[in-house]
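Once you scroll down, you'll see the structures, which are given as structure tokens.
Please treat every number below as a calculation from the coordinates, not as lab data. Since this is a predicted model, take the numbers as computed values, not measurements. Cβ atoms are built from the backbone, for glycine too; each structure is taken alone.
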Structure I
Amino acid sequence: MTHSIVKLVGYLVIYFVCLGAYGSVTQIALLHSDVSLNYSQPERFSTILEDAYKSTSTQIYPLGIALISPHKQPLVEQRKAAIFNALDSLNTSESLNLKTQLKNLIFQYRETIDTNITKVKELKQFNPMLEGSYQLYLPTRPDKVLLIDSQFESSIPIKIVPNFSLRDYLLTDNTLRNYKKVWLIQADKTAYLATNILWKNTAYFLSPGAIIYKPLQKLPKKYKYLNEEIVDLLTFRLDL
């Protein structure tokens, strides 16, 4: 009987040791850090955000926070490959310049999720239960936005100027004054088309880390949605 009890205790010790090492149901690796958040059950995003904030001493930029799903990365790679093939097929100086610029960016599958910790905590629809393996990107506030224009061989970082609208940025450079419409991809993945920029009364403001994308012009019918596909890809860009 004693032997059986000792044997049972031994099995329980082995079980709990293994559970501690391998039993995490939800695992969150913090990028640029050795910290990994491990939970033995599915966990609310609010709890994960709170724990992540406690695990870093830097000033986090909430709009730039990204919840990354590594197991969905093939979806991003497929989109990128299709776009690169289309740009190669167009085979113009503009399309090849654009491909070069995109190749120099880092794209990761970012979940579409609100990262404002106050909103996440207060509203259940923004506070999903997470299970599985993820990465969490906690950037500091950038001081630039990025211009992507196929007339250039490289994308152009533009320093943030307080209270500047898109129009203000474009008017400071003679090369950019001819922009009639551009896509804006904000730091939180929000994307929209800005038109009649220099004449419209609407002021388009840019969040730090945003992207200004000047769309390709006069695309053949076969590639009429290529600009939208590029914008979709740019929403997955991480400023690593």
Structure II
Amino acid sequence: MKNLIAQTNNAVSTAAIPPPQAIFDYAHPSGPLFFTSSTPSSGSVILIQPDPQTITGDTFKLYFNAVTTHTESFVINDPNKAVEFNLALSLIVANSDPDRLVSGQMYYDIIPVDSPVRQSGMLPFFVTSRAKTTPPPLAPGVDPDNFDPYSIPPPGLTVQFPSNKSILHARWVSYGKNGKLLYEETFNTNGTSVISQAVLNITERGGYVVIHYYGLNEDNILGPSLPLRLRVI
């Protein structure tokens, strides 16, 4: 897509199901990379897209396997909405090692009310440890939990980045209500960027926008910032 910001216990079925997806991660060639320093205090969000065979009352069970193991379950109340799991910051930290890159896998089971359990594909992931965090970008005047992109007046949404940080690039990612990736773009910034209305229109009510950047922390080590997460209403 053309860049826009720069311009402005049952039987298990073997049927293929998409793996979970991480939205507070940074790209790694083999899977998402979690930085302990860029995981929000509220945790890292894992989204699972709706499954066409799922009905109200079915259960999704997420499995996290790395240095430690962790499971969480969620009972479906809206089959058309993405399932959201929140991996605690303490879990990410517990699976990090300052001397090496830790690898792991995530997957989930769909446990229907009255049919065989189905297992998703595997999501390989990595965890790395950094002592110092890098602050998130800011969107002045915007409530992160009540972001209405369609009410932003021209020329668009102003996003501020720390002026005292050396920023390699920034990143905008939008997800739909069902967890589907709608749009993403990596762009340069000189400290303030305006997200055009063309980009703001590639959002969906009930979805998310995540904005973060890659820059230096207080120890002059490059890494991703804490994310700014906007819930679209």
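Work out the source of -0.70, -1.17 here, i.e. which of I, II gives that when log10 I(q)/I(0) by the Debye sum over Cα atoms at q = 0.20, 0.33 Å⁻¹, for residues 76-123 alone is computed. Let's see the in-between values first.
Working: I: -0.70, -1.17; II: -0.90, -1.24.
Only structure I yields this read-out.
With distance in nm of label points 7 Å out along Cα→Cβ at positions 92 and 140 computed per structure, which member of I, II shows the largest figure?
By distance in nm of label points 7 Å out along Cα→Cβ at positions 92 and 140, the leading structure of I, II is I.
I, II: which one has helix-only ellipticity at 222 nm (-39500 (n - 2.57) for each DSSP H run of 4 or more, over all residues; to 500), as calculated, at -10500?
For helix-only ellipticity at 222 nm (-39500 (n - 2.57) for each DSSP H run of 4 or more, over all residues; to 500), the value -10500 is produced by structure I.
A value of 45, 21, 14 was derived for semi-axes √(5λ) of the Cα gyration tensor in Å; which structure in I, II was it taken from? Don't jump to the answer; show the numbers that get you there.
On the way: I: 45, 21, 14; II: 31, 23, 13.
So the calculation was done on I.
One of I, II was used to compute distance in nm of label points 7 Å out along Cα→Cβ at positions 36 and 108, and the answer was 1.5. Which one was it?
The structure behind it is I.
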